[in-house]
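Input: structures, listed below.
Computed from the coordinates by the stated procedures, all read-outs in this text should not be read as laboratory data. Remember, predicted model here, so these are calculated numbers, not experimental data. Cβ atoms are built from the backbone, for glycine too; each structure is taken alone.
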Structure I
């Protein structure tokens with residue numbers, strides 16, 4: 001049985017207190033009780049996000065936001081089949097109450113995982129590093145409250161969706177570099193107790209989009225690096241095979257992006273301003289860097305120690321030194337940059 005104190009909040013608490021409790025303990029859903037300690041519902045990070053979006057004051061009481069129709073069971077009528085179904089649907093846990101409507105336990109995924117632990121069939125051929133230390137400025141004001149990896153998407157966090165895509169390729173070990181709200185993220189995963197392995201490397205100061213990789217110990221010869229807001233719907237083992245076959249020291253995963261301008265584009269001769277060409281709403285095709293790469297461990301020596309260093313800095317340095325870089329092209333529909341607010345909203349729609 002868990003210590004339930006950190007999961008429970010009174011209904012007269014403020015939204016600010018609720019957010020603080022979630023951040024401190026890395027919990028996505030809190031149990032709400034009345035002054036007598038009786039269960040009256042739950043409040044999730046999704047409820048918080050919606051409230052902030054609607055400019056619900058941080059000093060207002062959460063009693064106006066709670067879900068009073070949330071699922072729970074009495075201790076003498078627990079239905080594990082239904083609980084397991086709810087957890088698969090995205091619930092964080094299901095509260096268990098005694099006859100006085102007091103919360104005495106919660107049942108989450110870890111309950112079932114401990115009973116169904118299976119050995120991993122396949123050894124990871126490469127290390128996976130997810131860069132998770134950024135401030136998420138493109139997703140403000142949401143990231144003023146939550147770190148970007150913990151942004152809610154349909155009862156799960158963004159980082160869980162990113163990891164789930166890696167898991168589809170059989171990957172079961174992950175390294176996360178952290179900086180902004182690092183303890184919130186560590187607490188979240190500690191509470192989540194995932195079935196996959198996860199290790200954290202904390203950057204004392206921001207080291208850019210690839211600088212933190214240099215601090216990680218015991219990496220394999222080949223490393224897959226991804227931003228924490230990059231969703232790639234592709235078999236990473238297939239990309240890795242291509243990376244090795246081409247003998248690249250770095251392979252950029254790229255997507256062909258079609259950009260159509262909303263205006264007519266004019267071309268003039270310059271000084272006299274004479275128009276010599278006009279294209280109405282032209283469309284251009286570009287190969288776009290998705291923010292996901294395979295690198296060989298040999299090129300880590302080109303990343304400086306404890307200095308902000310972005311992936312673009314590394315790429316340009318390798319090009320200047322004529323070190324072999326390659327690309328692997330995927331369909332643009334297989335890539336989402338969820339770090340942008342409009343793409344984040346689009347991702348929300350695809351999940352529902």
Structure II
């Protein structure tokens with residue numbers, strides 16, 4: 001959960017904003033402040049994000065308020081009554097015309113909850129992509145290798161990480177894999193809770209491979225596709241039959257649950273390098289470190305190329321971290337997976 005600190009001089013508005021946050025699944029109330037001093041204090045100690053009335057910082061212009069808030073290095077939404085068309089949008093912060101909170105209906109409060117939650121998710125990704133990715137790349141720089149990839153004959157699973165642009169991309173990938181697939185395919189897709197089952201139904205209606213949401217302690221079958229449910233991490237654990245899928249509500253990783261890195265690091269512990277790992281289109285850098293770990297253990301790692309991505313964020317992060325053995329356009333990834341599976345014992 002992302003703890004949100006509210007800054008507004010009006011007790012009524014703060015109360016309504018608290019109600020808005022309480023309707024969000026991924027946001028929680030982290031405190032409120034009626035003065036500039038209190039707001040800055042709470043931001044320093046209690047916040048993962050903030051919602052601020054620009055007028056609370058009385059000694060700042062809107063532009064200087066934005067610059068000041070960027071120093072917090074957490075995602076934030078600034079409400080203002082001023083014209084914002086000429087402002088350049090800062091990274092990790094959104095500037096929005098302040099709603100008339102006192103006249104909001106219950107339906108409008110619910111609608112605003114969904115809107116602010118989506119904005120906050122997007123802002124977190126902006127900060128993740130622009131800040132954390134470079135750290136991943138720097139830490140992994142010495143691990144990159146120019147040697148020819150080693151193709152194994154003992155792969156146990158195909159692991160896929162994907163986010164923005166995922167549904168259509170996954171449809172294309174799964175269609176290219178139709179036929180006998182010798183391995184189970186596990187997917188972590190960043191997705192809203194209202195859409196995960198709809199995505200499964202849509203894919204099942206359009207591809208011949210069986211597709212389902214993963215279940216706790218389930219042993220995956222070759223030729224089947226398993227998705228992490230929304231707001232649940234999909235991980236791997238050893239079992240009598242080799243390995244099983246374990247679902248949990250551990251804290252978010254990279255601001256995300258489910259997290260691609262969470263899945264890949266658990267796979268690295270259980271299967272070592274016996275994994276084929278693919279990072280597809282998506283915003284942010286989730287999956288880069290886990291993909292690198294699997295590559296270091298001898299797994300085969302593929303990242304989608306920029307041209308075929310909807311958003312070249314996650315694949316770029318993995319590539320720049322030195323985690324990619326091969327960069328391929330989407331239309332060639334399924335073919336490569338089949339080639340790798342042909343060499344299995």
Structure III
């Protein structure tokens with residue numbers, strides 16, 4: 001199901017707070033492209049009204065009585081009623097629940113700036129409207145059945161820092177909306193002895209990044225860490241950009257590569273895929289492997305072109321698996337992708353490129 005052109009997007013909201021319901025109503029009704037068709041007071045009410053009203057998109061709070069948001073999400077998804085955008089609290093506990101909901105199939109999330117009951121929710125009104133529209137446009141996504149996950153290989157002992165001198169390749173990954181679930185198709189399939197460091201930008205609030213990196217680390221054979229300034233990069237480690245700073249690199253005179261996390265340049269997305277990929281390319285040149293996956297907008301697309309021009313290898317997620325065919329589409333249409341494959345084939349492409357089998 002996708003939204004027909006020429007009609008407004010029908011939205012159902014669910015939140016147990018009267019203040020939040022009123023604020024969400026104002027956010028939605030301020031946009032002529034959106035139509036509020038119903039309000040639910042808890043998770044159980046959200047499921048009932050979703051079945052009855054068949055909205056184009058559901059805005060769903062996580063912490064609700066009777067039936068919590070994650071349980072309601074699972075029911076709505078299993079019945080393929082509509083895409084769901086979660087509204088979560090900007091806390092450590094909220095981060096865990098939010099990431100779980102994304103892994104269970106939520107389209108995206110918006111974090112309440114002031115916690116569970118946010119008097120300042122209107123400050124993220126534009127973000128809410130953008131994500132509701134993007135979710136409705138995606139429809140109820142029927143992704144192909146993925147191959148069964150491969151057995152996770154035992155994690156090796158950390159390599160000495162000097163090994164960084166011998167690393168000729170690096171993998172730069174950019175992803176946004178739909179990222180946490182999509183990355184589970186990719187990173188857990190990378191072997192522990194991968195002969196290159198990985199650098200990852202996922203658009204996400206700063207408070208969520210540490211929990212996000214931990215969840216990836218638990219699922220992967222390679223090590224996954226939140227990037228910190230001064231880290232000496234090692235092969236077989238994925239460095240996740242902090243949520244409020246850029247991720248850049250610097251090669252020292254001894255050949256080792258050091259992580260930097262500057263607050264500049266200021267970009268629309270912080271961290272920026274473009275900034276990260278440009279820095280990786282400046283250090284690794286033709287040894288750079290660029291990967292761009294699901295997300296709204298074009299962050300990373302231009303640097304994918306530059307990586308290709310420099311002789312690196314570039315991989316874009318194909319429309320077949322994309323939750324939002326935005327960032328990778330821009331890379332493909334501008335000539336910044338040597339290959340476009342569904343998410344579940346990206347790890348194989350990376351592995352072949354690391355072995356020198358892709359040029």
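Points to keep in mind about this one:
- Sorting I, II, III by mean count of other Cβ atoms within 10 Å over residues 75-82 from high to low puts II first, with the largest value.
- Structure from which 1.5 was derived, distance in nm of label points 7 Å out along Cα→Cβ at positions 227 and 291, options I, II, III: III
- Which entry (I, II, III) yields the derived value 20.8 for Kirkwood radius over Cα pairs in Å: III
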